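Bear in mind these aren't lab numbers, they're just calculated from the coordinates by the rules spelled out. Since we're looking at a predicted model, the values are computed, not measured. Cβ atoms are built from the backbone, for glycine too; each structure is taken alone.
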Structure P
Amino acid sequence: MTLLNAALQGVFLGAFYAVLACGLSIMFGVMRIINLAHGDIAVFGAYVVFVIVEHTGVSAFVAFAAALPVMVVLGYLLQLTVLERSLKGGILTPLLATFGLSIVIQNLLQLTFSPDVRSLGGSAGALTTASWQVTGGLSVSALGIVVLVVAVLVFGALQLFLSRTRFGWMMRATAEDADAAELVGINSRHVYASATALAVATAALGGFFLAIRSVFDPVSGPTQLIFAFEAVVIGGMGSLWGTLLGGIALGVAQTLGAQVHPQFSVMAGHLLFLVVLIARYGGGRIALRVAR
């Protein structure tokens, strides 16, 4: 039962990783960009929620609802002001641009909030501590259930959006061939900016979950980026449902690894990532594909 309980906690942890990785998968699928500032954007979203809570006293959930439109607008402007120009410079330029953005965000957060760790667990109410003991010693946390349900709803909604709506079709068409999409009247500039806004919004959701389930500080972003990137690669580059499954696989690997030795937790996830990387991409090129 200990292993079963560890696997269940791994599913909850993996759902968090999947939410965190969702925006990374969107940006890669639509624009072929690996956003190295993705983790820092998630942490920035957590700080936005933190500021709202500190100044208004509302719950973390109300603060996140208020912060979400801010992050959407920020994502849209980020594409138009920073990422759009980098797209014209080949593969390396977006990496350098987002790496620079990552450093800027970390330094701005340190100057503004100091290096101290923060948490929003106290403003999230009893959700962060509530749990149920199932027969046999199985522990089910309320927060884990919420994160898992939200992850499934987010990925399901995005899948429906991409496959059933007109703008979703436009986004997929632009991802396949932006020049051809322009010829049939699709504004690729607006599509890219909207995709980035969507990615930043989901990153903020991941940052919010990070803030209520643990602690965060101005330099937490790179660590979260590693876990998000591993979830995307394990699940398949550009695949939405694959990202969800990849995140869960990563989370389960970490919690089962902790059963072997506490220090083996993160290493087990890295080893799974390495095995998948070798097995899937070791003999050929990474397949670029849009979520279907």
Structure Q
Amino acid sequence: MAEQTAAAPSSAWRRFWNRGGFWRALLLAAVYLGVYELIGFLLGLGLPEGSGLRGEKGSAGDVFFTTALPIMLTSVLLFAFAASVGWLGELFSRQRLGGRRWMWIALIVVLVINVAALLSIDYGKAGIPLVGTWLLAGLFVGLVEELVTRGFVVDLMRKGGHGEIAVALASAGIFAALHFTNLFTSDQGLGTTLLQIVYTFFFGVCMYLILRVTRTLIAPMLVHASTDPSIFLFGEFHTNGNPLILLPTLSTYIVIVTGAILLIVFLVSERRRRRTEVSAPAS
């Protein structure tokens, strides 16, 4: 009797999430964001800027305690959640739905920008500790943000019976919305935040297409993991005179234009695919 009582909440918990749908995807993303921000806030209280372990703003210690550690701790909770609902296997298994060859453009464009940025950084000026800390932070940012938006959100939308157009838009839209909190948690203004939201939406479209064409969640995780360190390190320590500097300098606009064009192609392609699937049984 006790065993049945203990099993009931777990079963109800799994049934709730396995129903899927947009609102559950939005709820999960909101809870993730709240937990992540809370962890960062508590760490900030315990280790204020300029303290011994954390150091000055922009230092390796500061990046670790303000960026890397909160996302690392959040990743543990997310994997615990995935295990509690039995999703770890399906999230990291080969995707059932594949993509088309043109979707490789998304991966190529983002990787070319990131490689150009990494080759344009003055590593001597940045220093090994800061570079290493940013690479660590980037690895977990890619892991966590893709797990939430290309993992959980995509899976919940599909479980709710939504088509892939809705799946892609929800994945990219929720990913972009998560970055709106930067208006309150950083010193960037409204204009910069709005541009960042537009950029992250189309970056999210690219990550969804990478998920489709590679058929594995690990691919967008790794591509995303190379993005944040290259953006931040390039912004602070880029070397003038390097011909590659143009790509990362214009990366925001390149990704927006690329994502917008690929989204239009995707909408047309997906509608054709759906019409083909519907007409196939009749034929």
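Here is how the numbers come out for the structure above:
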item	result
Mean count of other Cβ atoms within 10 Å over residues 26-33 derived as 16.8 - corresponding label from P, Q	Q
Origin of the derived value 26.4 (mean count of other Cβ atoms within 10 Å over residues 34-41; candidates P, Q)	P
Label whose coordinates, when Cα extents along the principal axes in Å is calculated, return 64, 54, 32 (choices P, Q)	Q
Structure (P, Q) behind the derived value 0.95 of FRET efficiency 1/(1 + (r/R0)^6) of positions 42 and 114 (r between Cβ atoms, R0 = 35 Å, to 0.05)	P
Per FRET efficiency 1/(1 + (r/R0)^6) of positions 74 and 122 (r between Cβ atoms, R0 = 30 Å, to 0.05), the highest-valued of structures P, Q	P
Origin of the derived value 38 (relative contact order in percent (Cα under 8 Å, 6 or more apart); candidates P, Q)	P
Among P, Q, structure where distance in nm of label points 7 Å out along Cα→Cβ at positions 130 and 162 as derived comes to 3.3	P
